[in-house]
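Next come the structures, one after another.
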Structure I
Amino acid sequence: MREFDSMRMLLRYGFVLLLTLTVLPLRALDAPPPRNLIPELNFQNPAGWSLGSEGTIQSVGGKFADQVLEIRRSNGSLYQPVSYQLNRKQLRNNTVYTFGAWVQGTQDSNPSLAIEFHDEAGKYLSGVYLGDHNPSMTEWHLFSGEFTTPENAGHAKLTLFLPQNRVGINRFCGMFVAQAERPPELWLYWKSPRGTLFTDAEKTEMTFGIQMLGLPENLTGKTLPLRASIEQSGTEYGSSSGNWRPTAREIAFTLPVHPGYSEVRVEITTPDGRPVAVRKMPLTAAPASEASRPGTVSIDAKGRIRVDGKKFLPIGLYMNSVDDRLKQPRNLEEDLQIIAQSPFNCILDYSAMSWKEPEKIMEFCEANGIKVIAPLGADQNIPLMGRFQNSPPLLAWYIADEPPGSELENILKRKAELLKRDFRHPVLAVFCRDNDVVRFASLCDLYGMDHYSITNPGDTLDGVVSGLENTLRALGTPTLPLVGVPQFHNIGNYATRNPEEYAKYRAPTETEMRASVWLDAISGAKAFLGYSYFDLFSGVNGKAEFDRRWPEVCRVGADLRNLSDYLLGDVPMRKIVFRGDGGILRGGLFSADDGRRCVLIAAPHGPVKGSFTLPVGWKPKSCYGHVRPLGGNRWEFSADGAAAELLID
């Protein structure tokens, strides 16, 4: 499977995929690491473990003839994961931990594990999940990943499970959670400028989000010296000094900037000058006039994408080439014709680097108003950039698709090589995790968020809400260029080819897709990439599924297209505050530059009811029938289930 052809859904909702997984050779770990926070298994005393109805601890059967935790299930409709509650006080914030286990399973049992976080009230926050694309693990394998603990987490647990809708036996031994043995790590991401800096000024204020991982305890709480410098071709040409407190999430300083490729170097030291950590961040700069030159894509201070200097709202779709789940090879020309006649104006094709006639395809896209996001994938694709780099339809480079934490340094180096070759197009990466956000944000100019929460009947969009809010809380800025990646697909496409099993899964409804898009927009998204076009005909129902669902997807795309002026307006969105009797509601008032206004409201589940106020004298039209006037400037929203509402002039 290609690097970018990842399966994009959360483990806790059913099918297990690789997120931050390393499958290590058998010799890599013969015993849990020191200072393991998970005690040895004891079949006579399972204290600390929540075994439920599926888990047992056996005295023998482990990889090293030791005790083993076994999960058995014969009824696929049941689901009760096993977990061990970690001591939250033992988990330091801003510290990298490793976790994992030796795993073994029966045919298609897909052994899986996770670290999951909840707040003090028990509300799910986020998690890091480990599984494998190959659900059969009949031999012992070591699964290992890493995590940092969200600051607002009140509880953390190690979870072992057999995914929903699967039967069989999974075995786990040698489980571990331990602090990673590594020096302090400084992570930065650009807040300003974002993407290439187009300026004629001699000096520029630079703002970074910052996180220090693994800071020694004797330095926490102290003010530490910080030095920022900028260099080009190894020669420093500017510097600035200041201080940093470990509680600060942002740093800013002013440096000179020369046109072309530079690197900003940030170093933090101890009070007596000993180095603690250093980070270099790539930066490209060009004269201000270059931002309006044809073929240039820039990002403005409000996080909006500009093409040739003009505001542009990407409304796109993921595409794919021949896929082992498709019933027939893809006809790219036919697919592009279909998309050209739809409301969508952008594509991200995982297989673009292998197009046989890229010039012909790009000419078609240019003629039909379709922008292209080109995936770089592995390092060997960098020399292939020339196929797209000077083509007008190119919108951005896709550098990472849900990368594991272990790959971040390599991807940063790839980004630097990319920027040395092209300053006219920003870099996009997409993430499904909402912890470790600062580290991931360092990779890209455009930050993509995919939170897929619809798998089975009864599922809601609550996971989308929590994922978006956790991400925004970590990023801490409303003007970051955010890309929403709403779920259009049926996760069952990735789980089974058996029609009876497939029937246990479901795709999001049109209303849920619209509500998910609304949630992204209310969270500040300035671009949208629906996942995915190819999934619409990848399930067991083939083209019949596409014929049924494509019109639904297009109606959602058309809504976005019609809202472009509002979502890209100069006036910031005004958050709608609801008063109600339970449920979750999110809303925002958007203004177009010509004064027109609209309101988006999304409910991730129902029933829900809430009242709110609008500007005095404004009497907008309800497009989906969920809002009624209460008199004066007060209005009421109500819905029995997930819902999306549009109020417009």
Structure II
Amino acid sequence: MQLKDVHENGWFFANSDLGFPFGQDASRFPELNAIHLLAIKALDVILPGTFTAGSIYFVLSFPLTACSMYLLARHEKLNQGASFLAGVLLATIPGHVEGFGHLYISQYWLVPIALWLSFEVARGKDLMSRDANGRPRELGSRTVLTAMAICTIGLSGVYYAAFAMLLVVASALARRVVSGNPADLFRGLGVASGILGVIGGLLALARLSARETVVSGQLPATRVFGESEVYAGKFMDLILPRPGHRLEPLQALTDAYNQGVEPTVEISALGLVGATGFLGLLALIVVNLLTHRVSSPRVSVWASHLIVCFLFYTVGGLGSAAALFLTPQIRTWSRLSAFILAISLLAVGHWLTSMSRRHSRTRVNTVLAVVCIVGVLDQTSDLAAPRHDEIAAELSDLDRYTRQLEAKTSPGCAVFQLPIVPFPENQGLQTMGGYDQLKPYLASADLRFSFGAMRGTAEADWMLAVRHDDIPGFVADVEAVGFCAIEVDSRAFDAATDPSEAISTILGPPVSTARGRTLSAWATRSGRNEDRRRQTLQPVIASLRPSDPTVAAGIARQPLGPVGELSVANLSDQPVDVTVSLEVTSVDAEPRTIIIDAPDGTRLTSSTVATAPTAISVSMTFPPGRTRLPIQVGGPDSELRSSTTQAFVSQVSLVVPPGVRGADTLSAIGSGWLAP
């Protein structure tokens, strides 16, 4: 999506072809990957094709990573052969080949740069050039190199910047303790502040460019503490073979382990060579602690960095502490496995370099070649290779689909897409992926689409109120908004909820189909109705948080724990009097007390519910935007943690004034039209 934005619109913050009718405002989800987008923009100027620049940049990440790691290894006094080995094996880190979906995270050439900064701080090295009198030289080579490294990391996105700052601060604190010199601490804090300043400037720029809009729900990238446990890594992930290993016995070993535990979301395997270095460094640390020996200063710096990385990487480690006490916004701590691999490869390279001093060049080169070949084969897998024939066939099918739809509709036609999938970060419905609705946009030259508006804003959340229980009314609504086509992906529906047949009854047969007729589009009739358009785009929507509803046999139920929230979003520009009614049952035979308060703490209602459904209502005037009403559920288990289900909400209904549309997300999810 961003590649097409950069190619067609010059940048990616605003896109009028997505999120119709308001357009996509991507500054609401600032990824802060400026250096990557600048590189892609530069390549796009000289290369033909919409996606060529991004593809070339991904391919370049392999030699860039190898070169970056080679330079770090040489700086760390490894010989040329060992440095070459380290570069090749970091470039072929397990998961890199599959990394195009995470194009910016897969730029592993940033890892050695971050480690270089942290290593220098850990050793108390001056990061500025100085003249003969010891005064800083602003344009000295070392000063420029340090500034470039800080800016590169700061412009590389949240994760690399956060990991670099973490390591630099840890190194500065350790150096301060060892040396007793406050300058060592200030040097590290200066580097971390520089990185923070760069990424903070990008964030401020994104916020300034964001359009004024009503915030109606939870915005993208709003993390919670528990996600740091879900997205952290495990010790076994590091040392086991990569998933999908080319050797079936090794693949079966990893599969057997993952079937017995909750698998780590992203690949963290170090590979055979990396795991050897990792375990070797850990063993060296243990031996040194037991024997009171001290390794060389260089190896000691590597070992200390390995310990810090692992403590933040692992489930229940310091990453969880950071999420609890600082911020949960950094959640995928398993990505520190790339730093662990780089350090582990330095250890392997160090041992091979030491071996070269005692053995002939021929023997050493033979060992290096064998280790390199075995390492690359171990870390890569033909199962990870893209299936280019399938991709080409899908793109050809989508190209035909969009061309046919363009031919049957007016220029610049806007397509309303079903089901409604909040963007971004959604898993989709049934067999439809969370980003599959972007694919027609990628293949189209002229169409516009409803998908892609930022969830949590009025520009997207108006779609939560579409009338799933009234197909003629739904068609009239999207026509009034200005859509000239309706698209249905039948893979997201079952036979009972698929609206395709009902839409065909109103609009006739589809004018374009794809994917074996599982993707269908109908041309609508022109019919602008301003009053209907206003009602459609400015509804009042009620939803319950924090849990997602459970759906069985087309019936949705919302679990309530000891604490919850009723969220009411008024997407108009005027206050609206609304009565929200909940049908609530206790989770068991024990009665529960349901308390709902106003935002200022005023008690709105307190009711007791049992196994029979009980109606609970609250009435108030809701201002524009989102109003959050806290819910407390009291009962025999009220002291249990907040995720313990105490009651269920089986129905939500709204009473609103004439001319205002009220809707709730619970029934929309139950209908199959809305992805949770």
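Of the structures labelled I, II, which one yields -0.46, -0.61 when log10 I(q)/I(0) by the Debye sum over Cα atoms at q = 0.07, 0.08 Å⁻¹ is computed from its coordinates?
Clearly, the read-out refers to I.
Among the shown structures I, II, from which was the value 7.7 of distance in nm of label points 7 Å out along Cα→Cβ at positions 81 and 593 calculated?
Going through each structure in turn, the value belongs to II.
From which structure (I, II) was helix-only ellipticity at 222 nm (-39500 (n - 2.57) for each DSSP H run of 4 or more, over all residues; to 500) calculated, if the value obtained is -4500?
I
Comparing FRET efficiency 1/(1 + (r/R0)^6) of positions 241 and 529 (r between Cβ atoms, R0 = 35 Å, to 0.05) across I, II, which is largest?
With respect to FRET efficiency 1/(1 + (r/R0)^6) of positions 241 and 529 (r between Cβ atoms, R0 = 35 Å, to 0.05), the highest-scoring structure among I, II is I.
Read-outs throughout are calculated quantities, based only on the coordinates presented, and are distinct from any laboratory measurement. Just so we're clear, the structure is a prediction, and the values are computed from it rather than from any experiment. Cβ atoms are built from the backbone, for glycine too; each structure is taken alone.
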